[in-house]
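What follows are several structures.
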Structure 1
Amino acid sequence: MMNYEPLNVLPTDIQQDWLATLQRQASSQAQGHFYLVSARRTKPKSFEEQRVIVLVVDENGFPIPNVRVAFSYSTADQYTLSPDFLWSPPPPNRAFIVPTGGSGQIDQIQGSVVKEGQPGGITVYLFEPEYSSDVVTGAGMLADHTGLHLTFQLRRTGVVPLMDRLANLEARLAALEARG
C-alpha cells in the first residue's frame, strides 16, 4: 500500500526541461477523480528511456488494470465522447487511447524529441467516462532519451483509503485503552 498526495504542480525540473504543465480537470458530476500523485524523469539508456510511462493506482496504492489512458497529440485519431461521459477531456478530441495492463501500467514510445525551448507534443490524461482526470501537457522525450513516468491515483467519492481507515481504528483503540 502506498499513501500518495496529489501534486498541485509538476516538479521544477520537468516544468523547465519539458515546459510541461499540470491541469486539474475535476468535475462535480464525476464519481471520482484521477489525481497525478507522482511525476519523475526516466533514465536514459534504461528500459524506461524514450517513453512516457503511466501507472494507475487505486486509493490504496494498488495497480488498476484496464484503465484507458489517452496520449493526445495533433496527428492522433479523433474520438467522440459517448453520452455517459461525466466530464470534458481537454481539446482537441484526438488521442491514442490504450488500456493499462495487469500491472496498472502502460507506456508510449516516443519517436521524436522535445525541441529545446519548446514544450513536448504529448498531452496525457485518463479516459474513463465516470471519473475526471488531471491532465499533463508538454510530455515527450528529451534529446538524451529521457522520458517521463507519471503516476495517477483514483480517488472515488465515498471511498476511504485503507490506510485512513486503519489510522481511525488505531485512534479509537488508543482512546479506549486510555480510559482503562
Structure 2
Amino acid sequence: MHILNYYFTPFAVILIAFAVFFSEPEKNVTYASFALLGAAFAVNYWLSANVYRLMQITRSIRGITVWLNLLTSAALFYMLSPYWAPMWLLFLTAPAAAAMFMKKWQVFLTSLAAAALMLGIYYLRSVVYGMGLSSQLLGMAGTQAIFIIFFSMFTAAMAEMATKVRDSMR
C-alpha cells in the first residue's frame, strides 16, 4: 500500500496543481480539492502504517483503502473535471492499487466500478449544465472507461507475473 502513497499521491497532487494553475477554478474548489487530497493521504498513510498492527483485518483495511481512494477520485473528478480534462486519470489509482493484492475478478469489478462512476459523473455533469452528451463526448468517455479496465487488468497481470517469477526463484 505504500506504493500508492509513493506514486499515485504525488501524481494526484501534480494533476490538481496543474488543474488549479492552468485553469484557475474558484477558490472554494481549489481549497476543497487540496483538503480532500490531504485527508485521503493522511488516511492512506495511517492505514498503511498500521496495517500490520491490525493483522486480523488486513484484507478489510486494504479493501477499504481501495474504495476510499475510488470515492476520493470521484469527488476530485467531479470538482475539477470542468476545469481540467485529464482529471479522469485519477480513476486509475484505485484499480491499480487493487491489482497489487486482489484477485483478478476483484480488480475487474473495481475497475468496472471506477469506469461506471466516471461515466456516471460525466452524465451527471451534462444534466447539471443542461448539455446533452454528444456522440464525441460519449466516444471519448467510453474510451477512457475502457482504458481504465484494460490498464487495471494489465497491472493485475503484471503483479501476478512478478509474484510467479519471485516464487520460482526460491
Structure 3
Amino acid sequence: MKAFSEYFGEEIKFVQPSFFKRIHELRAGDELIDSMQQKGLFGMTWYVSILGKNWEIYKPSFWKTALEIREAGYEMPFATFKRDGLRSRGTLSLPMGENLKIVPHLFKKFCEITNEQDEAFVRIKMKIAIGDKAEVTIEKKSEVIDKYPWIVMLMYIVAIEQSRQARHH
C-alpha cells in the first residue's frame, strides 16, 4: 500500500456501505484504503484499520468532549484531540510536541486539518445523503499525515459529529 500523501490529486471518498451498520470505508476508486467501525452503547469507540495497522479512537468518559487515540491492544493513549471550549474545532496533540488543528466549517459543510501556521493538509467535504458520505482532498503532501494516517479518520469523526449536531438544531 502507498503512503497517504501519495493520494494527492486522486478522488478519495468516505462511504457507509450500510445505513444500519456503523461501518465506514475510505476508498480511492475501487481500492479500500481504510475501514472503521463505531462500537459501544453510545458509539464512544471507533476501531480504525488502515495500512495494516489498527487504532482505537475513543472518548475516555461520557462527560468529556476530548477524544483519545491509542494503538489497538494498548491501554495508554499517545494522542489527544481537545475541543476549544464548546466549539467543534480543536487541537490534536501528537507525540514529540506536534500540534495540529481540526477546523470544521459548519455552514460550508467541510472540515480541514491545519498546522500551527494555518496551512491546510487535508479537507473533507460532507455530502447530504442517507448515511454518512464525504469527499477527501489531500491539499498538501505531509509527513505527519503519512506517519499518522488515522488523523484523517479522526477528522472524519469530528465532521460526522458536527454534521449530526447541525441536523438536530
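Values in this text are rule-based calculations from the coordinates and carry no lab data. Being a predicted model, the structure only gives us computed values, none of them experimental. Cβ atoms are built from the backbone, for glycine too; each structure is taken alone.
Can you say which of 1, 2, 3 returns 1.9 when distance in nm of label points 7 Å out along Cα→Cβ at positions 16 and 32 is computed?
3
So distance in nm of label points 7 Å out along Cα→Cβ at positions 8 and 96, computed for just one structure, reads 0.8; which one of 1, 2, 3 is that?
This value belongs to structure 2.
Work out which structure the value 0.95 belongs to, where Cα Rg over 2.2 N^0.38 Å was derived from one of 1, 2, 3.
The value was obtained from structure 3.
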